[in-house]
Structure 1
Amino acid sequence: MPKKVSTWQAVGALVAHYRKKAHLSQEALAEYVHLHVDTVASIEQGRLALQPYRAEQFDEVLETGGALTVLLEKLPVRDRIVQFAQGLVDHEQEAVSILSYQTQMVPGLLQTREYCLAAFDSRYPALGSETAEQWVNARMDRQLIWQRDRPPVGHFVLEESLLRREVGGPEVMRAQIRQILEYTAPIHMSVQIMPIDRMPHAGLAGPMTLLETPEYERLAYLEVQRASFLVEDPDEVSDYHLKYGMLRSQALSPDESVRLLNGLLGES
């Protein structure tokens with residue numbers, strides 16, 4: 001059975017094709033675009049995604065007529081997402097509702113670019129700069145769901161403690177809090193904050209994301225470190241919805257949560 005070729009392997013093969021057609025070595029191309037030759041090799045082998053601005057550089061140097069840039073523009077969002085998160089993204093892109101409880105980080109669907117980059121910069125082992133930028137761009141693309149003609153209903157329960165962790169520094173965090181307020185202002189969006197000292201607490205077992213598809217199928221997505229699980233069993237998903245409902249009753253109300261967020265910004 002033929003080995004399945006990934007999206008980035010196919011893109012990389014096209015880069016290699018155009019490079020050879022231009023009679024350039026990997027070393028020569030790397031020099032033209034100010035990259036290490038190992039980075040060019042990783043792109044051609046599909047181990048590293050080709051970023052849009054790199055595609056423009058390659059198009060110019062290799063005289064492709066813009067073919068690489070056009071190709072990246074046509075890739076589905078799921079093909080730009082790191083593999084272990086693709087199960088979530090497949091359903092997220094068409095979901096009619098998204099409920100998210102988070103304990104450590106602002107959820108990706110609400111993150112600013114600077115907060116997201118700072119989060120990836122904190123990963124151990126460290127990511128290469130090209131990989132980090134690839135993941136950041138993919139996460140920003142996921143947020144396009146809020147611009148759909150009929151965007152999903154979005155509700156977020158966030159632990160107060162994650163808002164007090166200055167990821168990227170004070171100014172990055174202030175901009176992040178402002179974006180949470182902006183993103184959750186429309187009528188179909190809402191945020192509730194879980195106070196640090198709140199007990200009883202239905203979410204001590206960890207974060208979760210609950211989605212509903214256009215076919216009214218309900219799913220749960222759980223993520224721990226680099227492991228992720230998509231739960232489809234109706235009985236299990238029902239338990240997560242009951243848990244989420246209890247979290248909403250225990251957290252601050254939406255109005256109280258907005259006041260807390262404004263207070264963190266030093267605004268009344």
Structure 2
Amino acid sequence: MHEAPRPKKVGSWYAVGALVAHYRKKARLTQEQLAEMANISVDTVRSIEQGRLALQPDRAEQFDELLGTGGALVVLVSKLPIRDRVVQFAQGLVDHEQEAVSFLTYETLVVPGLLQTPDYCRAVFDYRYPALGSERADQWVQARMERQLIWQRDRPPVGHFILEESILRRPLGGPEVLREQIRQILELTRPVHMGVQIMPMDYTPHAGLSGPMVLLETPEHERLVYLEVHRASFLVDDPEEVSYYHHKYAMLRSQALSCEESEDFLKDLLGES
């Protein structure tokens with residue numbers, strides 16, 4: 001087991017921020033002047049230049065226009081990998097996620113990111129502590145939506161999800177946001193290579209009481225397990241340990257509602273059965 005690597009201070013966004021600062025100085029503008037021209041706070045400009053806040057595509061386009069850089073920032077941002085646009089402790093997962101051939105996911109608290117709607121995702125980030133700034137929350141939502149493009153591959157990965165019933169009873173973002181989220185779960189798990197099972201709240205004890213997990217298989221058929229707790233994450237690659245989690249997941253599948261029963265359960269929540 002090893003902790004997911006954390007980016008060093010010389011990572012991509014520090015390089016992007018340094019380039020923004022270079023172009024700003026070349027245009028003979030202060031941070032305060034650029035902030036006023038872009039109608040943003042000077043703290044946002046400072047955070048971007050220091051690499052603490054990612055430069056989103058729409059902001060890059062705006063800066064290119066204001067600084068007369070001929071689209072250079074837009075091109076640079078478009079070439080950065082998705083891993084550089086997600087929260088640091090999840091980057092170990094994203095590195096493998098974009099090429100994985102299968103996902104087996106058990107979740108206990110919120111709908112998994114690969115199934116979330118934008119509104120539900122934003123609600124998850126809005127409840128985050130310490131609080132995120134609005135611009136950073138927007139960029140994390142956008143990055144999570146980009147991660148979901150894996151379902152649109154010519155040969156999409158196999159996806160299976162076991163969700164605790166309590167997730168679907170917790171109205172993050174409000175009742176309508178939750179309803180739309182449930183509809184999206186039904187839609188995304190309809191194809192033959194996808195599946196969802198619900199673990200009812202009265203099914204205790206069961207094999208997942210130790211917490212959530214994501215089991216991945218790489219194109220080279222290496223099996224990995226991703227575990228996350230608060231602001232830390234781990235990738236498990238030891239075969240004996242990975243086997244343990246696969247056995248646990250198999251037990252969870254046998255204990256949860258079947259895919260057909262789970263679909264009926266979700267439709268009941270929507271009043272559509």
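Here, each number is a calculation from the coordinates, and none is a lab measurement. These figures come from a predicted structure and were not determined experimentally. Cβ atoms are built from the backbone, for glycine too; each structure is taken alone.
Given a value of 4.0 for distance in nm of label points 7 Å out along Cα→Cβ at positions 14 and 102, calculated from one of 1, 2, which structure does it belong to?
Among 1, 2, the structure yielding 4.0 for distance in nm of label points 7 Å out along Cα→Cβ at positions 14 and 102 is 2.
A value of 17 was derived for relative contact order in percent (Cα under 8 Å, 6 or more apart); which structure in 1, 2 was it taken from?
This figure was derived from 1.
As an exercise: distance in nm of label points 7 Å out along Cα→Cβ at positions 142 and 158, calculated from one structure in 1, 2, equals 1.5. Which structure is it?
It was calculated from structure 1.
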